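See the structures that follow.
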Structure 1
Amino acid sequence: MKYTRLPNTQVEVSKICLGSMTWGNQNTEAEGHEQLDYALDQGVNFIDTAELYPVPANAQTHGRTSKIIGTWLKKRNTRDKVIIASKIAGPGDYTAHIRTTGFSPSSIREAVDLELKRLQTDYIDLYQLHWPERQTNTFGVRDYRHNSNDPWTDNFRSILETLDELLQAGKIRHVGLSNEKAWGTMRYLEESKENDLPRMITIQNAYSMLNRTFEGDLAEIAMRENIGLLPYSPLAFGVLTGKYIEGTAAPNARLKLFERFSRYSSAEATEATRKYLQLAKNHNISLTQMALAFVNQQPFVTSNIIGATTLEQLKENIDSINVHLDDELIEEINSIHNSIPNPAP
């Protein structure tokens, strides 16, 4: 395994982060524990969860994923061996079963306290805001369209003040963003600098060969401001394994179970995936490992969040850390990207 540090800290994390959002829905508690055991044995020490998980989210399953991690931590006595990241859910109809009060001070306090109970721990290493409260172009919306009737009011400072309170109490150790845009990221940095408040150190956004939108303004912010990307969906919901194109996807594959997740299934995304699949075959490498290695090698990436529903998938995903793509292959990937840029933003 390769290791890096969370930006602006001494916290060492594996370059591969274990994602968990299928545990409690597609995966049982026993399977979640099995994945955790295997990942830890392979040197993975970074685990990502959220109060929302598992996904798809609903009132019946809400919080199950973190509870599975909590029972593993207690059973294996492994809290001091892992770095745990979690998130407070953003507002909207999708999360109304959790709360409808956004990132108010009481909401953040409640979310942290409940997550600590689920995880059976007294601190969370990295606490993230799952998506912005304001209306902006996230989750597959390509372009920003301003809504002058957006009821949101600027509360960046209030959020950081509440997070600072929780940091001082020892309940969380560091803070980060998720599904955030360039403007919001810089506003948080501005507030932290001007008011001596906690600094956002990471941003967890979608990033893959089918969605390289992070390479716009956010990549420059990440490099110049030292904010590490924690990319999620590096395999684009499994599309970048090639299994859907080749017809080898299992009946319980994510896109077969949940057809609403069509973000990576447009005609353009499918055509790009076909090209990437052929390229991988030309270089005698699996598309899975080519896609993950591409993400691993980006200079703005701190840790690549991989997820799996089987141990076989997990092994291949973790083993991508040993794959290096040479300049020639990177150029060929970029050539495909230039011909079909960001088909799944």
Structure 2
Amino acid sequence: MEYKVFELKNKNGMTVRATDFGANIMSILVPDKDGNLLDVVMGFDTPEEYKVNNCFFGACIGRMANRINDARFTLDGKEYKLSVNDGKNNLHTDGDTGFHKVHWDGVQEGNSVIFKYESPDGDGGFPGKLPMTVTYTLTDDNSLVIRYEGTPDKKTLINCTNHSYFNLSGDLSSSITDHELKLYSHQYTPVAEGAIPTGEITKVAGTVFDFTEFRKVGQNIDDDLEQLKLVGGYDHNFVLDHLTGDYSKVAEVKCARSGIALEVYTDLPCIQFYAGNLISPQTGKGGVKYDKRQAFCLESQYAPDAINQPGFEKPIFDAGQKYDTKTEYKFLIK
């Protein structure tokens, strides 16, 4: 099958390329402080290369983002089993049925590309048929807006995210530990072995997880702390300060080398900050060698394993209840 690549371009030259294989984002070119266009996301040169993509570069994740403990959950008294693909757990749905591994019908309308896919009942182990639409819109103020929409015909779980890996320097072979991060979050969810949340919701104050003010990603990333050692650095879920459904700014990142800054907006309750600790050595776009901590992810979401955690907000949607959420990545010079 021949896959298509769609290109969006705004008046500032910012360019986003995405493919109908997996609705994966392939590149995001943004102007730096000198006006040069730099590609700030990891990925591959061709759609076919995304068929492997073990690190989920640019991936449109669904039906369920992040980890589910023991790859199983119970809904209305019935147990559902998922593929075991991360130790004993399920990660990002994955397998051959994850949204990032299937063909989507794509159409470009102005500065938007609209991808549609109908996920069948039982897809990936999840109940209910789920027709999904994912829309990527590039605005003239250098924002990539991602909207996810879907209405299941049975009660089910839905938790989509985008898994783009960013390096705001534009040098995808360099470390991102010098990037400065600010999160609009005063709480995070500690993890146990396997990166499954313990069930606690803990204040970040006085810890290495306090990004309420700008701080370099690498400042404490190798500290001798169990929470960091369990996942090789930062790979944690942060509970956002806003209420679910309130669309607002939730994260900021800036890179002094390029002058490029990133603002993240969403209406979802949480965001996963992943510092690329487990990026496996491989060759990416243009022959660039990728390795650990050369990019970061900010994945808007419901909390990992929320369905199995009593105190976490649940990504449960009833039959006929619309899943409709928006996340925005806005680029600017600072």
Structure 3
Amino acid sequence: MTGRYSADSLRSMATALLGAAGMDPEHARDTADVLVEGDLLGHTTHGLALLAAYLGELETGALRRRGAYRVVNERGASALWDGERLAGPWLTLRAIEDAMARAEHLGAGTVVIRRSHHIACLAAYLTRATDRGFALLLACSDPNSASVAPHGGLKPVFTPDPIAFGVPTSTEPVLIDLSASLTTNGMTARLHKHGQRLAHPWLLDAAGNATDDPAVLFTEPRGTILPAGGVDAGHKGYALALIVEMLTGGLAGFGRADPKEGWGATVCVQVWDPQAFGGTAAFERQADWLAASCRENPPRPGFDRVRLPGQRGLALKRAQLERGVQLQEDIMPSLVPWASKLGVPLPGPV
């Protein structure tokens, strides 16, 4: 069940499984595209590793199979949608398209989505905007769960609260995808499942001691994930989490202050058209200068070079499109029961 798989075969498999589980064909295609893109870029905890869980959510009805979002509020440059617990990737891609259309006319466009299902890897969306010359900010929180405590505290309040930012340059884009925490729920769950530890003490146990053992998140009393900056400078990640929460739950008017509805997401999409500001050429001139200054910076000991955010992921994507996608070893086994139940064949390695 290990090996490399063609990206097209993985997209077809994911689309077929989701469709056989009852998901609307367009929603299934978009979800499959985003999941495979996550693996292509190397975000292996937020790619096809999520597919079995999504199928389980479809089976229980926690992820709605079909339908449309509802526009709650709208002005010229902005909109709030109720996602009606539909597929997060489909909703987010529609929101990006909508925000880009607003930006073309008004310079910037913002769409906030409440009551979306999970949206997978944020980096997987960025080139949808940068390939068309737009800058995109994407932020997400999950009001259903909490695993990150505020700096100086012990009780979890936030999720890892990811935020992503993509900008075009005259060559390849800069793709930033980070969390307000030192690690993610997906990574700690994977390491805990395999009896492994984190590379550094990025967690706190229930007594407030820093640790690299993910088991503290799965045993009572539970520990927490440290905010970005860790024990010493976690006020930075704490502040970033508050920004993400206000861009998502705050603007949506729906979040942690409301009853839990299940695994999901509150999403903020904001798009800028550089042409409406200093102009596309001027934007790229600034972006190119910054990119070159970072890439050409002399590396400190232990580094062979300075890379830009997204540079490694884009190179990995090119290589995996040519040689096949390397999946985590437990992904295909997790899909075997679903393939059997739904009558969908799994692809073989290339």
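Upon calculation of Kirkwood radius over Cα pairs in Å from the atomic coordinates, which of the structures 1, 2, 3 produces 21.0? Corresponding structure: 3. One of 1, 2, 3 was used to calculate Cα extents along the principal axes in Å, for residues 68-227 alone, giving 53, 38, 29; which? The value was obtained from structure 3.
Assign the value 4.8, calculated as distance in nm of label points 7 Å out along Cα→Cβ at positions 164 and 316, to the correct structure from 1, 2, 3. Derived from 1, not from the others. Ranked by distance in nm of label points 7 Å out along Cα→Cβ at positions 20 and 84, structures 1, 2, 3 are led by 2, which has the greatest value. Taking distance in nm of label points 7 Å out along Cα→Cβ at positions 300 and 324 as the criterion, the top-ranked structure out of 1, 2, 3 is 3, with the highest value.
For the set 1, 2, 3, ranking by FRET efficiency 1/(1 + (r/R0)^6) of positions 52 and 276 (r between Cβ atoms, R0 = 35 Å, to 0.05) places 2 highest.
Taken together, the values in this text are just the output of simple stated rules run on the coordinates, not laboratory data. The shown structure was predicted, so the numbers you read here are calculated from the model rather than taken from an experiment. Cβ atoms are built from the backbone, for glycine too; each structure is taken alone.
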